[in-house]
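Taken together, the values in this text are just the output of simple stated rules run on the coordinates, not laboratory data. A quick note: this is a predicted structure, and the numbers were derived from the prediction, not measured. Cβ atoms are built from the backbone, for glycine too; each structure is taken alone.
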Structure P
Amino acid sequence: MATGNKSTLKNLNDIILFIEENFYKVKDDGTLEKTMIDEKNINLNVYVDSPNFSLIPEEIFKNISTTEKNSFLTPNVSEYTFFEKFIPEQNAYLIWAEEKKIIEKLLAVYPTITTHHFSESFLHKKQHINGIEMFLDKSFIYITAFKNQHIQLINRFEINNEDDVLYYLLSVIKEADLINEEFKIVNYSKTKNNIRKQLVDIFQVNQEDFYANKSLKEINL
């Protein structure tokens, strides 16, 4: 997933991820590099990886109490900090939670950063492919499915190997009703694997752009 060497953040426009309590920046080639942030009072957007999140349509969100929303994300409500944000492109609210001790520690050191959930990266686009957009890490995968310009689902799955990746991709493709559609897959990570070959074999497609690897820096282009 990432290079072993640490670098120091120099460009405030870098995309910064917070994974397993470490900062990573997206390099120009799309790979992730563990990075250090020396300046404490820095105005920076940080995208936090957390399995506790959900996208709720606006009309449903307004009829659910805060207690219900928080309990939906985690049973241990007192141990978590909760966030919510309206995503106009999806007419929905993104709600998410992270352990309170992690958020408090993060903001104690960097009080002026703005935290976002990692999945938000996928949700602000106005135009989507018909198909799957994903981000693959060594231990988890985010998968978003779109059909006819509408989001069908977004989820995060724990993975141990390529079989897990293939299983979750095929499950999402089926759940999003894309099997009989012409669709594409974009992987916004540079993790090396054989997933493309396996999917091409399964769906018997010849298009060069059926499965594309891109950088997170290209996600909103």
Structure Q
Amino acid sequence: MRLLVKTATTFAILFAFLTVPSPGQSRGPSLAIDSRSFDFGSVPSDFRIIHIYKVRNTGDETLHISKLEPNCDCTSASIADTLIPPGGSSDLRLTFVTRDYYGTTSKKLAIRSNDAQNPVFEIEYLANIDYFHKLHTSDPKYLTFLQGQFDKPVKLINGASESIGYTLYKEPDTIFTIDRESGKINADGSEILNIAVNKNLRPGTFYTNFTVTYDTNPPLRLTIPVKVVRF
């Protein structure tokens, strides 16, 4: 019995020694994303909304993104660079069309790569389509900028009996700017955001959005789609 225990222990030590990378040994590519899930909150139906994920390579060899696989036809995705060097990153742009959906919706996107430890990396996105809280909402619920239009207001509404704070998350693009990042709305009051479109946009149709998070318990979120048309 002692011989069997000693033999098993010897094999365990040998296996551990063989599987620990030696100094200078490559770890290979390693895919990482700051947040694997994004919640759009309340969004209107029949709109195109986007979110940009930052894909990082925390390994020591080039990461190759071979395929992006959404689990429904309502979603498309693209990545700026399919080859990401060690320590580098690339923007993954996900587009979700809310047509034909209502209520709480959850979808996933699979990222296939040469990361041996995680060859299929899944990210998730959620939305509550065409459902808006009665006390905490916005007016309008979406923005369209036609040719020659550059500035529009959005009213954030607090119908509760106490003041409430909020924060804004803007997708990292240069299509438009907002005049603040956070604020506070008085009880049964409202606050105006000023949305200004970049005047140097090339001709085309651009889709983006921004997300408002109200400091309720639990937090309430809503995403306001923004469409810009330029000739």
Structure R
Amino acid sequence: MSATVLFGSPLSPFVDKVQRALKLKKIEYELVGPKGPSDIKRWNSQTRKMPVLELNGERVIDSSFILDRLERDFPEPPLLSRNPATRASQRLLEDWSDEGLYWYLMALRWSEKNASASAKQISADAPALLRPLLARFLTRQLGGMTRAQGMGRLPADVVLKQLGERLDDLVVLLSDRPYFFGDQLSRADLSVGGMLHTGLSGPTPEFNQLLSERPALARHLERVREATKR
């Protein structure tokens, strides 16, 4: 096994965010996906969430904490500006994307219309006998989390309207720059890019339509993908 192991599903925007940081910094790693909820508990008994990065035998949880660690141990290329004001803004956008934009995507994914297809997609790699059980668990667990957060209790048309407005805000923030804070990709771009990528990869055609109506964001995602491919 590699000295650097990323535990988590590539369907997670937070795993996607860390994968792209690893690729940008040219760090060789192995991706290990979960076969069931017990794997996630075993990897991270503290919060039971993905991703988890094992770096030279030490495990780091939470995508933002992982990026902090990568910045410390592998400073080039940097994921934050050296300008204090810009750096603060990059962290704020990353945090909003992780804690705000994420729940719009969850509300779409686990809506009554899309929940069954979402559960099937996520459980596809599990052993065949476990897939129906895992699909029911995911629908109950993740759908319940989304409703408990509040976004999942809103009518679908309200979620779509609000999400469209937030995507419009991102278009304004991006302006005519290649990345949100200039010519250099930052961790804010990785976070937003991870959310956009996840929205497109899930059984949520509503999101595909919203993004197609905002080509500036679609082009931003393509730049993030191009910069972080290997």
**Request:** Of the structures P, Q, R, report the one carrying the highest value of FRET efficiency 1/(1 + (r/R0)^6) of positions 119 and 167 (r between Cβ atoms, R0 = 25 Å, to 0.05).
**Result:** P
**Message:** When distance in nm of label points 7 Å out along Cα→Cβ at positions 55 and 199 is computed for each of P, Q, R, which one produces 1.6?
**Reply:** P
**Among P, Q, R, structure where helix-only ellipticity at 222 nm (-39500 (n - 2.57) for each DSSP H run of 4 or more, over all residues; to 500) as derived comes to -2500** = Q
